[in-house]
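Input: structures, listed below.
Bear in mind these aren't lab numbers, they're just calculated from the coordinates by the rules spelled out. Quick caveat: nothing in here was measured; it's all calculated off a predicted structure. Cβ atoms are built from the backbone, for glycine too; each structure is taken alone.
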Structure P
Amino acid sequence: MDRATFAGGCFWCLEAVFQRINGVKRVVSGYIGGHTPNPDYRSICSGTTGHAEAVQIDYDPDQVDYETLLDVFFATHDPTTLNRQGNDSGTQYRSAVFVHDEAQRQSLQAKLAELAAGGQFSAPIVTETRDATTFYAAEAEHNDYFNRHPNQPYCMAVVLPKVRKLHAQFAQLTRSDG
């Protein structure tokens with residue numbers, strides 16, 4: 001297994017997207033990149049911990065590679081808005097990739113260069129590149145959230161469109177049960 005860690009707005013959205021990809025074995029919502037040890041959801045929402053809402057993804061590189069996960073990440077959130085995704089605003093909703101090794105750093109830098117040259121975004125990409133540090137798993141009620149609450153208004157309005165976008169743009173990657 002390899003591991004990837006992404007922050008791109010609300011972790012419920014990222015979790016729901018990456019859970020549906022073949023080769024992804026586990027997705028955990030949590031917090032990373034800040035200065036407060038053992039943060040919780042309430043402290044994260046205050047915006048004072050320095051942490052971002054993120055997902056930690058364990059995946060089988062023989063089934064899905066890191067570059068493909070990056071493609072999905074950049075396609076299913078807006079990497080051009082600083083500290084914001086839709087109505088969610090604050091540093092905890094920033095776009096960031098937390099790299100676990102030099103190979104991931106190089107893949108990310110190549111992807112950022114490709115996206116900048118490709119012109120698919122109307123504004124510059126503001127996604128941070130950070131070294132992976134301690135990842136704190138979110139409270140149990142935040143994990144597997146979309147699957148447990150698909151009819152919750154936020155899930156219907158914000159998460160479901162991202163899941164639909166995944167299926168539309170990356171159908172070949174998605175699980176038949178997702």
Structure Q
Amino acid sequence: MPDNNLSVATLGNGCFWCTEAVFQQLNGVTKVVSGYSGGSVENPTYKQVCTGTTGHAECLQITYDPSVISFEELLEVFWKTHDPTTLNRQGNDVGTQYRSVVFYHNDEQKVKTEQYIAQLTANHTYSDPIVTTLEKYTIFYPAEDYHQNYFNLNGDEVPYCRFVVRPKVEKFQKMFKDKIKH
């Protein structure tokens with residue numbers, strides 16, 4: 001649990017190996033944990049979640065300092081680093097565990113997310129409708145230890161990291177260079 005000056009956001013936008021590597025770099029983000037939320041099984045394992053039958057989404061629990069980075073800025077990164085118009089799919093990752101989802105922790109996060117979706121829709125930011133779900137946060141289960149900090153620890157050895165994660169991280173770094181930790 002964060003101290004009184006920090007806030008928490010729980011976001012699912014595909015494989016957590018990819019998304020963790022992005023959010024870890026943001027100025028104002030103090031902690032990023034890969035895990036699972038939104039399902040019906042207590043303490044699910046990666047193997048269980050991968051079946052698509054537990055209802056969980058691979059997601060991140062992001063602890064951040066709202067005096068440095070706002071929830072809206074986290075949402076901006078969220079929407080610009082995945083495709084929120086593909087139902088239960090991000091690239092080659094397919095299943096409900098890869099759905100685009102915001103697990104809101106309070107009414108303020110819910111309203112800000114709804115407003116952001118409405119703005120993206122009104123601006124015709126995407127040619128297809130946004131399918132991101134908005135789900136009330138209930139519980140977050142951290143993924144197994146080997147999933148934490150995955151790209152930073154395995155970026156050069158694991159082909160998935162080299163060919164899928166690295167291009168996403170590089171795109172993010174170009175797009176958000178003013179928001180990256182120095």
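So if we calculate distance in nm of label points 7 Å out along Cα→Cβ at positions 17 and 65 for every structure here (P, Q), which label has the highest result?
Answer by largest value of distance in nm of label points 7 Å out along Cα→Cβ at positions 17 and 65: Q.
Quick one: Cα extents along the principal axes in Å came out at 40, 37, 37 when computed from one of P, Q, so which one is it?
Q
Among the shown structures P, Q, from which was the value 11.3 of Kirkwood radius over Cα pairs in Å, for residues 9-56 alone calculated?
P
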